[in-house]
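Presented below are the structures under discussion, each in the form of structure tokens.
The numbers here are math on the coordinates, done by the rules we state, and not lab data. Note that the coordinates shown come from a computational prediction; the quantities given were computed from them, not determined experimentally. Cβ atoms are built from the backbone, for glycine too; each structure is taken alone.
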Structure P
Amino acid sequence: MTTVEPRPAGRRRAGVRTLPVDAERWPDVATVPRAPWPLRAITATVLERVMQRLPLRLRFADGTTLGLGGPLIEVRDPHAFHARIGTRGLIGFGESYMAGEWDAPDLVGALTVLAAHAADLVPPRLQRLRGLWAQPQPDTQRNTPEGSRTNISRHYDLSNDLFGLFLDETLSYSSAVFRGFPADWSLLAAAQHRKIDRLLDAAAVREGTRLLEIGTGWGELALRAAARGAHVTSLTLSAEQRELALERVDHAGYADRVSIELCDYREACGTYDAVVSVEMIEAVGIEFWPVYFRTLDERLAPGGRAALQAITMPHERMLAARDTHTWIQKYIFPGGLIPSTHSMEKAVRDHTGLRVVARDGFGPHYAETLRLWRERFADRAEEVGSLGFDETFRRMWIFYLAYSEAGFRSGYLDVQQYLLTKENPAR
């Protein structure tokens with residue numbers, strides 16, 4: 001089998017933008033929300049009680065320390081810290097970090113404790129009133145065809161240069177599969193190819209296979225499939241990703257085998273021997289999961305195979321999160337929702353004729369992938385700044401990568417590879 005050699009990202013200065021702290025994009029970070037003293041006092045009391053149960057330390061500027069020990073969170077501005085959490089809950093907690101009002105020597109360690117005890121962060125009495133204090137998901141982030149284009153653009157069209165600074169040369173933006181831990185940066189590209197090859201093997205992609213890829217990324221999976229002799233149709237909603245992916249396809253000499261279309265998955269047509277989709281369902285939205293899986297079914301030829309990679313969370317936590325607007329949705333992935341294995345398998349069972357044949361979870365590999373990205377991003381912070389991304393953005397991105405890594409290290413999150421098959425009635 002012909003292999004695709006690692007190649008430079010071919011970065012260009014694309015989509016660069018300046019995001020000052022007081023820009024319209026960051027109104028909730030630039031200004032501390034008004035919170036009357038009683039609300040701040042109630043917030044402080046709730047935090048004190050929560051910290052009595054956590055292996056975490058919360059130290060304020062006056063030296064007051066709460067918690068049972070463990071990773072340290074240093075609160076530099078208690079007034080703003082309590083005001084943000086009191087008015088916006090966990091969204092406010094993330095915004096307070098973005099604004100520099102608190103920090104942590106071991107940010108991943110602190111967030112891992114919080115992720116591991118997520119069910120205990122809100123007292124039971126307040127849990128029953130969740131509908132009163134939790135912010136609902138905005139209708140503007142629904143993943144209709146037009147809404148999906150806007151949601152995807154907000155993240156993936158930031159700048160190809162930005163992503164090129166912290167991803168490896170394959171430009172793969174999903175979990176790698178390593179041979180062992182701890183992982184090393186020099187092994188990341190090979191681990192990404194290992195992940196891709198596992199999916200292509202599961203989907204039986206070979207010479208002459210007609211492959212549909214839902215979610216192009218920057219094209220590495222399409223390139224590896226083309227190297228096997230497959231004919232690839234890849235769909236993306238990101239204009240920036242598509243442009244660079246097309247450059248990479250041309251550079252590799254596979255323009256006759258790979259078509260990359262700026263197209264919603266619901267607009268796909270044709271019949272394929274295989275469908276592959278890597279960490280795309282998280283952007284679909286719960287109301288459209290049936291449509292997504294029906295699309296796989298409709299596009300697959302009889303006897304076809306679909307290989308998916310998906311981030312997952314426990315079903316009970318997904319049910320609690322599905323109607324709540326979160327920090328990650330507000331600032332990183334608008335309209336996103338991580339499914340549970342139960343919800344995906346139910347959607348397949350209830351809305352398609354597909355059959356779940358295999359599922360393999362490998363969450364610790366994602367934790368290592370995210371660690372390598374986070375360390376690389378931090379090491380290249382000055383270069384991120386030179387692209388026009390301000391300190392607030394850089395703190396936001398570090399928090400996002402650390403927050404995600406903590407989810408996998410705590411077991412709050414997992415990542416799965418699925419194999420689905422379509423029966424061939426002629427057999």
Structure Q
Amino acid sequence: MTVTADTTEAEGAAAVRAARPYDPADLSSKAFWALPAVEREKTFAELRAHRPVSWHRPVEERLFEDPNDQGFWAVTRHADLVEVTKRHEDFLSGEGIVFDSIPPELLDAGQGFIAMDPPRHTKVRRLLTSAFTPKQIRLIDDQIRTNAREIVDAVAPLGEVDFVTEIAGLMPMHNICDMIGVPRDQRAHVAHEAQFAGGWNDPELLDGEQPLARLFEAMMNLRTVSAALIASRREHPEHDLMTNLVQAEVDGEHLTDDEIISFFGLLSVAGNDTTRQSISHAMQALTDNPEQRAWLVADFDARIGSAIEEMVRWATPILTFRRTAARDCELNGAHITKGDKVVLFYASANWDTEVFDHPERFDLSRHPNPHISFGGGGIHHCLGGQLARQQIKAIWRELLTRLPDIEVSGEMSRTTSTFFHGVNHLPVRFTPEARS
């Protein structure tokens with residue numbers, strides 16, 4: 001082997017990591033991630049108070065085994081997390097945004113432009129922003145309300161349903177697919193395949209299949225759907241986001257087919273999961289806190305704005321995002337080494353008592369509410385935050401108006417994941433609406 005400066009530097013960084021003691025708090029075991037959020041918070045609170053930037057052993061049951069993976073830094077304070085997101089030159093996204101060390105050739109397909117750094121990220125985001133505009137989102141506002149009404153139409157006569165599969169999961173599925181232009185007969189397929197990106201280690205979702213093989217299959221299935229849509233819109237433009245992406249141009253530059261396919265996968269995954277989880281966790285919280293439901297119903301239009309922010313904070317649908325240190329640097333006194341994994345714990349930051357008064361309370365009137373469920377600012381701030389808010393508003397208007405006594409009637413079944421704060425099932429009951 002030829003010894004180079006890069007080799008020597010990498011070996012030196014590995015030696016530093018090997019000598020660095022692991023924190024005693026458990027953030028790495030599958031057992032920890034199977035705990036309810038309130039139990040995980042006990043560990044987060046200890047870390048925020050005493051060791052806000054701490055070094056931990058690699059997580060268990062990784063999708064890709066990496067012999068060079070020596071652990072990760074856990075960033076648990078709100079202020080530190082925001083700082084990392086704004087220091088994009090120190091903390092890179094281009095090596096992946098999950099705990100796993102994903103092979104470079106899979107990053108675009110699996111994680112999209114959120115796993116890019118400037119200058120490529122700048123170019124792709126600029127083109128996407130030209131297509132994914134507030135005007136485009138406003139155009140589907142009527143359709144969002146229609147979808148909410150039709151979803152409740154279907155369940156209203158039944159009296160009891162699985163809230164996740166029959167309500168919360170259908171809301172983003174139809175709206176994202178309406179916006180992109182996915183045909184009705186392919187929507188359930190797209191939504192199902194998208195779940196594997198964040199839930200590849202969930203036993204119920206895998207149903208006995210091998211995680212890596214099933215994730216590859218899901219990626220290829222989404223690629224097939226999006227490639228067909230791209231070809232169709234090039235020949236026959238329509239009034240949808242896919243047409244906008246195909247036609248997007250800034251300073252003579254266009255998105256490549258692979259970049260559009262990558263964004264389709266990202267929107268299918270993040271657009272479905274984040275909204276579904278926010279609505280589902282809100283249903284549990286409204287059941288557990290009937291006084292909050294009564295407060296919201298008393299003046300829905302005036303209060304739903306602050307209520308949505310609290311629902312999203314409470315759910316924190318994305319639990320973690322990873323960065324990689326571009327150089328030796330410091331963060332809140334911790335000495336970060338080039339190449340270290342730096343993981344942002346959103347679930348901890350959204351319960352930081354230095355920022356939120358009694359974060360353990362579900363308070364729909366909370367103000368201010370600087371949660372970071374849509375990112376902590378910086379160049380990777382979420383493009384779809386407003387779309388998620390529109391959907392949450394529409395479905396709760398419909399539910400609380402037509403099924404005012406809807407409540408959780410059994411145990412929540414949670415997804416096992418280090419990425420999404422997922423809910424698989426949530427039984428609810430309500431007084432059936434009389435058929436007209």
**Message:** One of P, Q was used to compute helix-only ellipticity at 222 nm (-39500 (n - 2.57) for each DSSP H run of 4 or more, over all residues; to 500), and the result was -13500. Which label is that?
**Reply:** P
**Identity of the structure behind 24 (criterion: relative contact order in percent (Cα under 8 Å, 6 or more apart), calculated), options P, Q** = Q
**Asked** Thinking only about mean count of other Cβ atoms within 10 Å over residues 217-224, which of P, Q has the largest value?
**Response** P
**Message:** I have 1.3 for distance in nm of label points 7 Å out along Cα→Cβ at positions 73 and 337, calculated from one of the structures P, Q. Which structure is it?
**Reply:** Q
**Asked** For which of the structures P, Q does the calculation of Cα extents along the principal axes in Å, for residues 81-144 alone return 38, 29, 24?
**Response** P
**Message:** If you rank structures P, Q by distance in nm of label points 7 Å out along Cα→Cβ at positions 233 and 401, which sits at the top with the largest value?
**Reply:** P
